[in-house]
1. In terms of FRET efficiency 1/(1 + (r/R0)^6) of positions 361 and 449 (r between Cβ atoms, R0 = 41 Å, to 0.05), which of structures 1, 2 is highest?
2. Compute FRET efficiency 1/(1 + (r/R0)^6) of positions 97 and 257 (r between Cβ atoms, R0 = 25 Å, to 0.05) for each of 1, 2 and report the one that scores greatest.
3. For FRET efficiency 1/(1 + (r/R0)^6) of positions 49 and 377 (r between Cβ atoms, R0 = 41 Å, to 0.05), which of the structures 1, 2 scores highest?
4. 1, 2: which one has FRET efficiency 1/(1 + (r/R0)^6) of positions 193 and 433 (r between Cβ atoms, R0 = 35 Å, to 0.05), as calculated, at 0.20?
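We did not get these values from a lab; they are worked out from the coordinates using the rules stated. Note that the structure is a prediction, hence the values are computed from the model and not measured. Cβ atoms are built from the backbone, for glycine too; each structure is taken alone.
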Structure 1
Amino acid sequence: MSKSIETHLRFRKVISPATPPGMTQVVSVRNLPSVLGGNVSVADGNRFSTWAAEPKEVLQFWGGDKDPFVKLQQVLDKYRLDNAHETELPKGLFRCGWMGYFGYELNGYIEKLPQRAACDINIPLIHLCFYDRAICYDHLEGKWWLVSLGIAGDGESAEAKLDSVEHLLRQAEKTQVILPQAGGFYNESPDLSDFSCNISREYYFKAIERIQRYIYEGDVYQINFSQRFEAAYNTCPIYLYHWQNHYNPSPYAAFIGSDDFSIVSASPEMFITVREGFISTKPIKGTRRRITGAQGAERINEVNFADLVQSDKEQAELNMIVDLERNDIARICKPGSRNVIQPRTIEAYPTVFHAVATVRGELRDDVGFCDILKGVFPGGSITGAPKIRAMEIIDELEPTQRSVYTGSIGYIGLDGSVCLNIAIRTIIITSGRAFAQTGGGIVADSDPQAEWDETITKAMALLAGINSVQRTACSRQRAADSVQRIADSVQRVKGSG
């Protein structure tokens, strides 16, 4: 094994009038951009938004390749961070490292699963970029941080790297983002006729019946079952991320860009955070619709909030997943260190109320990131319990692979810190198509119609965003075509004169 390359962290704290949307726009046009956060809701999650582009290295692992954890460990071991400035930076700030995603089907490399679902989205199973410079925004203090790595022999000093990202920050100060219209999603349900789906309503109801039969027979207690919506998408993916960040801000939002695909995530759910030797996970189980701006919204929201608070079914679902997560992290934590540090709590988001809880434990000294991933991936809130049998049933009943959906997006810092979301409320854009998938936990007393309605509620903001951004792009194109026709007419008149 080759010796790790030592790196030295440098940073600047900057006061700037730049806005997170402006920063997102500037970074999005660079090579292989990654954005974590960039909206007001981040203050309730990880506190910091992070932007990076033009990575020094890229790891892509495709389904069917061998030994993902060997390859992952090799790249994670390549660089080592000098921690001389550790106490000078706020906790949770990205100190350079890897940003990207892990697809759900990585579970097949952790457990022996049948993998019968069709793979019809051609993007990598793992996509990680190593960034030696980044821009961070502290949503609590309203301050910008620039970070970079000095790496021996790479031909560019850490100060020069800081200068390069400060130049991007200055560009962002002059960048104004014009947002598309909300498209009525605050008041209306999406028109599902604009989207195709990987299953029919009839298939969905029959699948629920089959899941409940498995539950009655004792195979499982709960299954997270999902359906996928699909539509043409022919405009810039970053417009959709701007839309989601403005109208549907989420604390663990993310944008991953490449030449062949883009990922737009409006995830409210934290999968794992690792910091100072402790791991936390925050599963979501339980959803009710929340309305903003409509007549009678306050009363409707009060009823929906109370219904979620008082739901024995939703309470039982969350309890099951909390127990599952406690068991998962027991594989990698010191005995006796696991605790539920936040009991069931109802959190409000622009379009939904969610019930959440937080589990925390102290990692064993011999545990590294690959051990963590093999111990807890994918998150129990999006599989069911028991996890392995739940994943087998998901593979049996869902006709297409999930890809990034219900995988994880985030960062692995050189300082050992980790923050990954659960990639729900996530849109995959590739080959001129947009894919949005939503699901819910099915238990013995689930009502199929209510479960169907819940998947639509969760999909509402995603589908409305796709429609709105597409309509705005078409309107802009029609306006441009009209201007061009007028110009052509004027030119013809001049020519005939």
Structure 2
Amino acid sequence: MTRTCAFRRGCAAAGAALAAGLSAAYAGDMLITNAVVVSPERDKPSRPVSVYISEGRIAEIARRPSRKARAAATVIDAAGKYLAPGLIDGHVHLDGVPGMLPRHEEAYAEIAAAARGQIPRSYLFYGFTTVIDLNSTPARIAEWNAQTTRPHAYFCGGAPIVDGYPTSYAPKPLRYQLMPYFLFDPERAGDFPEGYDPTGHSPEAVVARMSEDGAICVKTFYEDGFGDDASLPVPSIETVRALVAAAHARGMKVLLHANAQEAQAFGLAAGVDAMAHGLWTWADGAATALTDDVAALLDAIAARGTGWQPTIQVLYGERDLFDPAYLASAALKDALPQSLIDWYGTEDGRWFRTRLAASPYVAGFIDDGRWAEIDAAPIARVEAALGRLAARGGRLLFGSDTPSAPTYANPPGLNGRVELQRWIEAGVDPARTFRAATIGNAEFFGLDGEIGTVEEGKQADLLVLEKNPLEDPSAYDAIDMIIVDGEAFPRAALSARAGRK
């Protein structure tokens, strides 16, 4: 790609900034010439056009740029390249360093600081210009968005019932502070914590507070436990129906954490808008080919238009923890600082791997040297379910669940890139995958007026690629430049490698 600075701005300063890896090389008014636009609202790629960006927005798309566009401070020749909307990861968690607990961040402060500085850049490196944190607070999101180089972040308020998943991982009363939007469920009134007013935790009150705090969606949970432990409380259907009604009254969608057949049937009956996981736990625990009842449930989800996030890579990520070559992978070096990768190889850094290895399910595979078969059955189930939904025209939403747990095997940005590939492997075609990760997510989360397509008036969050993502999924490995709010970053400058001495 030829990059030309306009005469009235010197190229030397921009080049020096890029070489230092400190900032974008190009900001301000920008004209991208000879670009082939691929955007989900178009029937086919455009002829080569010029795209003029001003004040962070797409101001003009034309075969012949206007005089104002031709006077842009920066002109980028994209001949032979494709211009696409930035990707949207609709399921992330931005509140820490993957694989580190607070005590680790305190003990290894320098490593943690390097990781926190790189994580936003890694999402951009892999093409994600917008991320949706499905369980956050306004303070966390404000801190994220205050960073200079990062994707735009939005959030859902997490609404668990008292002492249900995921609050169960934190001790009382800390859990109520960490997840302040917890719900009062009349069926479990006796378990409500002292010192809190139940009326302030009704579905209506919780949703009102989320909305005032700037949340764009609501996430609730149906999870009775993992493995042999199924003792966690789950919400009543009346409570979740009231939550859905309160959210819809404020124009907010409700997503349900649900990866089991029982949970997704519950979500369908409660009227939630999306399932925040794929379906990998079935009533028939021995089956991996679709059973009649699972097929019927998936068909009902498709017919209702309920959104569905497969999050397949979550399962592969559990397996990756035990892959002896994982920490040496080349892709990981783009996503994470080397100091953090090295720490993951230490005893402290392997703490989550050690905990998972102690579970009877995982231990059975490791003891037999079959780590590569971990989660093989759940993976087969979720891939079969995704294939069924895709064939029935289901509403597929892209989300990676990065990270799904305090694991190092769901790295920022890279986890989403691999999730895109998992969709392709499961039989979803490239065009549909592209749509799900752009306008599909934008429409679901109510952001389609701003992002999701390459159209005049929209936010200039764009990717310049060497291949067409509508046809070739390897296009996501051939990103040349990432543009956020009209600020252009050469991809290499965003890699964790760029910050290494």
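1. The maximum falls on structure 1.
2. Numbers: 1: 0.85; 2: 0.65.
For this comparison of FRET efficiency 1/(1 + (r/R0)^6) of positions 97 and 257 (r between Cβ atoms, R0 = 25 Å, to 0.05), the top structure is 1.
3. Details: 1: 0.95; 2: 0.25.
Going through 1, 2 one by one, FRET efficiency 1/(1 + (r/R0)^6) of positions 49 and 377 (r between Cβ atoms, R0 = 41 Å, to 0.05) is largest in 1.
4. Numbers: 1: 1.00; 2: 0.20.
Source structure: 2.
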